[in-house]
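Throughout, read-outs are computed from the coordinates displayed, never taken from laboratory work. In this text, all values refer to a predicted model and were calculated from it rather than measured experimentally. Cβ atoms are built from the backbone, for glycine too; each structure is taken alone.
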Structure P
Amino acid sequence: MKTLVSCLLLALSGLAPLTAADHRPAGREYPANAPQVRYVGRTLADAGGSVSFDWTGTYLEARFTGDTFAIRVSDTGTSYYNVLLDGEPQGVATVCGRDTLISLVSGAGGGTHTLRFQKRSEGEFGRTTLHRFLLAPDGELLPAPARKARHIEFMGNSLTCGYGVEGKHADEPFEVRTENCDLAFACVTARYFDADYTLIAHSGRGAARNYGDSLSTSACTMKDKMMNTFDESPTVLWDFAKGYRPDLVVINLGSNDFSTKPHPSKEEFVKSYLRILRQLRQSYGKDMPILCLYPVGIQAPVYDYYEAVVAEAGDPHVHLLKLSPELYNRSTDLGAAWHPGISGQRKMAMCIIPHIATLMGWELEPKPVE
């Protein structure tokens, strides 16, 4: 089995766009919004059948026959994707340029295959628009893979995004290529519970204040972004009535609020966090459990702020879990830019998983956390 992950830039000014026939025999084509393809996350389809998205972690799954699978795609920047075939990692796809042809699978052999295409980088680095799926002449898309029985939404910042998780040491500068949400605690946790997941996360964002802001509160924090279809655009609100409904929401916010001064006041922080909770209630109903994490990397002793949030919410389905600042080994568990590496992220997941199992009544199975 051979999988190709390549980025071919097409259609520069004055040149006609290349077509699939320019690269391979004419095969089966499907629009990106074909019903046989299952998207998980916040997406928007247009009248021509293209599908756009930018939130990190957004993924699609498709079952197909034939030995090849390619996509026609555009991106506003450069986005990175994990490619899995029949559950096995095949490499990283780089998506860039306008009207791009990417061969994801080549030489897969006969039979039925399942492809997963997962956005591993953040929305600020690029919004992807998928146009068409191209299969071998004898290939076809089969009915979409079944939806998982569980769905967890994670709201957070760089830790949820897997910022620098593939970096080798803390002093290594951040690069987009070392960001991989699939190795972050959220995806690790979802994988353990065999759950679908959605990541509503953006590095540097807080509940009341974003990283490095000169004011104690910021104009656009996660309380604002959480309502949007796209991470990087406030103009298209997400339709919660027609979208997915998670079984659980896990919030990991606060590190950026208190990482540098001026810190938000207790009143400012509680007010912003309560707005997040109210919006979740309005969007997902009154009974869905919400797990609020007191972050590992928080730089101020403000646990009482979180206790005040839970108390003022007066909601029996809002829960608080305090993660210890001693969770990480500062010499071996960090990746790039002083963010948790693979082992640090796994340790975080290992602390959260038992709590979720108890909260949700889900079995704690004897299997690896990875």
Structure Q
Amino acid sequence: MKKIIVLAILLAASITVSSAQNVKYVYTEAAELTLVGKLMPGKTANPYHRVDTALYKGFTKRENELVRMSSGMACVFRTDSPSLSILTEYGKLDDPVNTNIISARGYDLYIKKDGKWAWASSGVTARNKLKDAFTLVSGMDGSMHECLMYFPLYSEEYSIRIGVEEGSVLEAIDNPFRHRIAIWGSSYTHGSSTTRAGMAYPAQFSRATGLQMLSLGCSGRCMLQDYFCDVLVDVDADAFVFDSFSNPQAPMIRERLVPFIDRMIAAHPGKPLIFQQTIYREKRRFNIKEEEKEQAKMDMASAIFKELKSTPEGRKKYKDVYFITPQACPPSHEATVDGVHADNYGYTLWAESIRKPVLNILRKYRIR
């Protein structure tokens, strides 16, 4: 199966198609360029999958679908084409009610300007035109640009082809992001309720710091499971970040957290493991049961980390384990979509709130 997928990608790597506007595009498979944010490079038959579900077992049907989605992944390249066209062959598609469809199955383009990544364009095909190419950006000046294109958050792709106008250059560039920082989390980390893929908080953090985040956001399914730990044990990363207290309830956190940490320490000795407190969910403000449940989760996570370092033996054993608190809620409490998930601004606040504490921790390990 792996050979078939790779062969199909190579055969599709360069084709020429004429658009309705009589612009001829030459298409190249995105996987032939430089992939960014790939959790396990070279270890999935489909280059746009995050986990090889034929190799790692235990996932539910829904989890299998989620880890095959390309959330957090992107590609980088340089081109002088005045326009770019995208042609996608989709697998499993989601239609999330609380997430913009451009974010769910579309593309988000940034271009380097004055040394920084500047948003350039985003787009998606209509549901009844999924097999058709669409123009992602047009009207550019024809000079050479460095591009960062984020893949969809809530869809599976078998092929992603990037088209440039015939006679234009399209070539890979080096990965502009440093190191490999794996991040496993809930729908927050997956990017739920964003309007564009580049607004997921790990993507925002990467652009702000230059550090490469490798997302294993798994919407609703980050509950400290052993089989997810099986994957993370095998991930080659310099550090690990977790949003692992948003989905499980307090008793599950108490039962699973320490064994999970112990496995990670054994597999990745001397590497920082940074756990994030769950964020404040707005729906708890006027709902007594939600308030109690959410506070119990927060209190349990805080108590366990306090216990882990309450003795000299604990401080020694868990010296590379950290607990930080993100902030996605402004004083107005208006940065939410559905009372659970942040909007774009809330995720910007989240990325900025963890920037200093994460960088301070990583600096101790010479990760800069």
**Message:** Say we calculate distance in nm of label points 7 Å out along Cα→Cβ at positions 50 and 354 for every structure; which of P, Q gives the highest result?
**Reply:** P
**Complete:** With Rg/Rh (Cα atoms, Kirkwood Rh), for residues 98-137 alone computed for every candidate in P, Q, 1.08 is reproduced by structure Q
**Asked** If helix-only ellipticity at 222 nm (-39500 (n - 2.57) for each DSSP H run of 4 or more, over all residues; to 500) comes out at -9000 when worked out from the coordinates, which of P, Q was used?
**Response** Q
**Request:** Looking at distance in nm of label points 7 Å out along Cα→Cβ at positions 90 and 218, point out which structure of P, Q has the largest value.
**Result:** P
**Fill in**
The highest value of percent of Cα pairs over 18 Å apart, for residues 274-321 alone among the shown structures P, Q is in Q
**Comparison of P, Q - label where distance in nm of label points 7 Å out along Cα→Cβ at positions 178 and 338 is highest** = Q
**Request:** Please state which of the structures P, Q yields 20.8, 72 when Rg and Dmax of the Cα atoms in Å is computed from it.
**Result:** Q
**Request:** Rank structures P, Q by distance in nm of label points 7 Å out along Cα→Cβ at positions 154 and 306 and report only the one at the top, that is, the highest.
**Result:** Q
**Message:** Matching task: 2.0 is the computed value of distance in nm of label points 7 Å out along Cα→Cβ at positions 34 and 106. Pick the structure from P, Q.
**Reply:** P
